[in-house]
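S.K.: Below you'll find a set of structures to go through.
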Structure 1
Amino acid sequence: MAEPIPHVDVQLDDESGRLAQLVAPGTNLERIASGLAFTEGPVWRGDHLLFSDIPNDRICRWRPRPEGPELTTFRAYNGKTNGLTLDREGRLLACAHAARAVLRFDQNAQPTPIAAHYAGGRLNSPNDLVVAHNGDIYFTDPPYGIDGGEAGGKEQPVNGVYRLAADGALTLLTDRFVRPNGLAFAPDQRTLYVGDSGGPRDVWAFDVDDGGGLANPRQFVDMDAHQQPHNPDGMKCDAAGRLWSTGPGGVWVVEPDGTVLGRVGFPEPPANLAWGGPQWSTLFVTARSSVYRVETAAAGVRVP
């Protein structure tokens, strides 16, 4: 459980003068969990937050309780999960590094691989995923989970972005990225954003066609000129279509036209984020050994 800390004002790098309309200066930046190894993949499910603690190979659950917040292990030893989300039926989905698979959990929290191979070879290490309105699952497959060799060698010649259709068909949508990482749909799901953490440090936008394919790739935001280290990673959109993406200097907030409003800073470099809470206006951020939350004036896109 997180150690109690006094009120800490959220840090804003408001380069547009408009970020303060979404995150008010003086808002408390609350650390809700700490002492973890490397946190990732948060998703709000009903009345609690699930997130991955990758090196410890567990999915953690944080939830508010009348007697005080509770942090427990939801399930351990799942093949080192990273990104988490929910499918259209509310079932938990996970990208598992060591298992080199996309997993779906049943009502008893038992996982089943639903994507593990493509073109006769194992996937690299699925990283993050989103679900379309029709149930199709889009996920990224960089080699981060196999860089150390503990999960075996690379069998895919590319680091791709894939679509897993409801009928089980797996399609490689694009191989243009060095290391595709976080991804997010715009609220109408006509645009898919994908971050590249393999060197360019940028986020690209794609049109999503009627068949679920990707078209018209273009650079959406370039983070490479920012002086601080770290790469674009996890991202989500709010209901107004703004992209909230982790990156150098914190969480970047970008209008649908690509205008950067600024960054929300954190004591530790953030890796991923999720909307949640009773009004879906709470931003939960996984950042290295901790998880933080901050209240906003934005409304997140609900999952599922």
Structure 2
Amino acid sequence: MRLPTLILIITMLLAGCSQAGPADRPTGDGRLQVVATTQHIADAVANIAGDAIVLTSLLGPGIDPHTYVATEGDIQTLQDADLIVANGLLLEARMARILEQIGQGGTTRVVAVGDRLDPSTLLNWEPEAGLPHDPHIWNDVRLWIQVVGVIREALVELDPANAATYTANATRYTTELEALHRYTLAQVERIPQERRVLVTAHDAFSYYGRAYGFQVEAVQGISTQAEASAADIQALADVVTARRVPAMFVETTISPRTIEAVQEAVRAAGHSVAIGGALFADAMGAPGTPEGTYVGMMRHNIDTIVAALAGT
């Protein structure tokens, strides 16, 4: 679909629904209708709310939120929600305008969790380009614990009748996340200090590096919308060669071509570097698998990293 046509459709849908009130929405069984933009957020909402809400996850496994364009069906799903929980910080770059317009309509609450965090805890992106903060906040479990608090508050405000359920579930889930953070720190200790260099396809792991002590290097920047250049590939190959990095990692939402190109450039420089496995960055695994949960995804990532870098 051509972009001007899509914009026209979006505008018509938003205009047609902007005056709708709660009585005009599908009533369902009376539970709160919640839409989460990403799998990470959907998993957090599910852990906090359980069966007290009806939850829809907009993006599935393998889908890149940086480049995703909402369909007509997505827009209707968003319009029908009581609450939309988004990552914010311009992660959902091509949906940002739609989310803003829906939030201004007055009938659907939009909560961008990243925008609710203390800016002093966030990493810079490209402030000069109007992109102030890195949006990959889930890669620091301590920040994700704060996100759980933001989601709980939004649910309690909209659905006070289930406040006790949301609070108890959030407390339980926070305990689980604290254990995950400790597990990750313990696993990192298995990697020799000089090997703690995390090389990935795009710069999604800076929060991870800050939290768990890795030097993070990537072919592409924070957003995947720009293609990596030959100079980007060679620059990363130089780092890998100089640091004698034993392994690099592909990502489940990005083609492995750029990492394979770095591998070739490193080989040409006389150093051998393996591809240590696939990491989950901007999406999680398939529903029903361990990697289809936030905790399972994060455990998979650190276990994969340790297996490739620890040298055991």
Structure 3
Amino acid sequence: MDKIDETILKLIEKENISGEKLSSLLKISRTAVWKRIKKLEKLEYIIEHSPKGYRLIKPTDYLVPYELKKYLKTNWLGQNYIFFEDINSTNIYAKENNLPHGTVVLAENQTAGKGRKGRKWISQKGKGLYFSIVLKETPPLNSFLIYSLLFPAVVKKTLEKFISQKIHIKWPNDLYLNNKKIAGFLIESEIEGNEISKVIVGIGININNTEEAFKNLDKPATSLFIEERKELPRKKIFAKILENIESCLEDIKPEEILKTVEDSLLWKGKKVYLPEINLEGVLLGLNKEGGLLLDTEKGIETIYSGDLTLRQR
């Protein structure tokens, strides 16, 4: 979309306007006006065609810039906003392009979306939130784990404002609702010398995804729509997530981040297993650096990376 598309939308929001009048106002041909209308309809704007002209009946549910601007109240995060209807991966795009600090890249559909350890992320078109944040004002290496926990902590608290249930955090960066995954975070960093030069935060959240999207997965996944039995406002949720992330990045409070994660820790008090290092133990909580504390047969072990599973025996 460009300024001409946005102007057309503004003009047809409140009244019927003929193609001839639009052509005159925009100084483009009537054929060009028709092509613009078709372009907007492809983006799922519902537009009435009548002898009186064109009129907007329903705005798109897609998170196009014109729609997001109605809700977004950030100072810098997402003010440079790049929208794709389809893309391989927002993280790949963010890595391959030199984008300014605070850029947000969102796609309605990812053909090669991925989670941690190269797992595929299912992106049902127009139903979830699939986006990447580019950050160039980054933390010291020794506090990166707490920094990375900020994002699931903020998203969890934001989503809970829109639903009636509690969300749990599966350390280090998944969100679970009713023991099923609803969101994942892929945080990738670029290091120069002993400093982090850039962080790309990939976030995937299942908002209005249907059960059909998850039928072939080997691990249980769900969406807010499935668990709450109602459709939720993606535009409002997305804008509020960006606002809250910006606020937390401007004033990082490690104690608050750790407390949010600790209070919401999935499987806390239960026996868990880390297959990569063949370690099992009872999940006790977090240490002050954000590492995981496990009560094992050899005593208390601290874990700083890994993929937890629940021990069934």
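S.K.: For which of 1, 2, 3 does volume of the Cα convex hull per residue in Å³, calculated from the coordinates, equal 124?
M.R.: The correct label is 1.
S.K.: Work out which structure the value -14000 belongs to, where helix-only ellipticity at 222 nm (-39500 (n - 2.57) for each DSSP H run of 4 or more, over all residues; to 500) was derived from one of 1, 2, 3.
M.R.: For helix-only ellipticity at 222 nm (-39500 (n - 2.57) for each DSSP H run of 4 or more, over all residues; to 500), the value -14000 is produced by structure 2.
S.K.: For which of 1, 2, 3 does distance in nm of label points 7 Å out along Cα→Cβ at positions 50 and 242, calculated from the coordinates, equal 2.9?
M.R.: Value 2.9 for distance in nm of label points 7 Å out along Cα→Cβ at positions 50 and 242 corresponds to 1 out of 1, 2, 3.
No value in this document is a laboratory result; all are computed from the given coordinates. Worth saying up front: this structure is predicted, and the values here are computed from it rather than measured. Cβ atoms are built from the backbone, for glycine too; each structure is taken alone.
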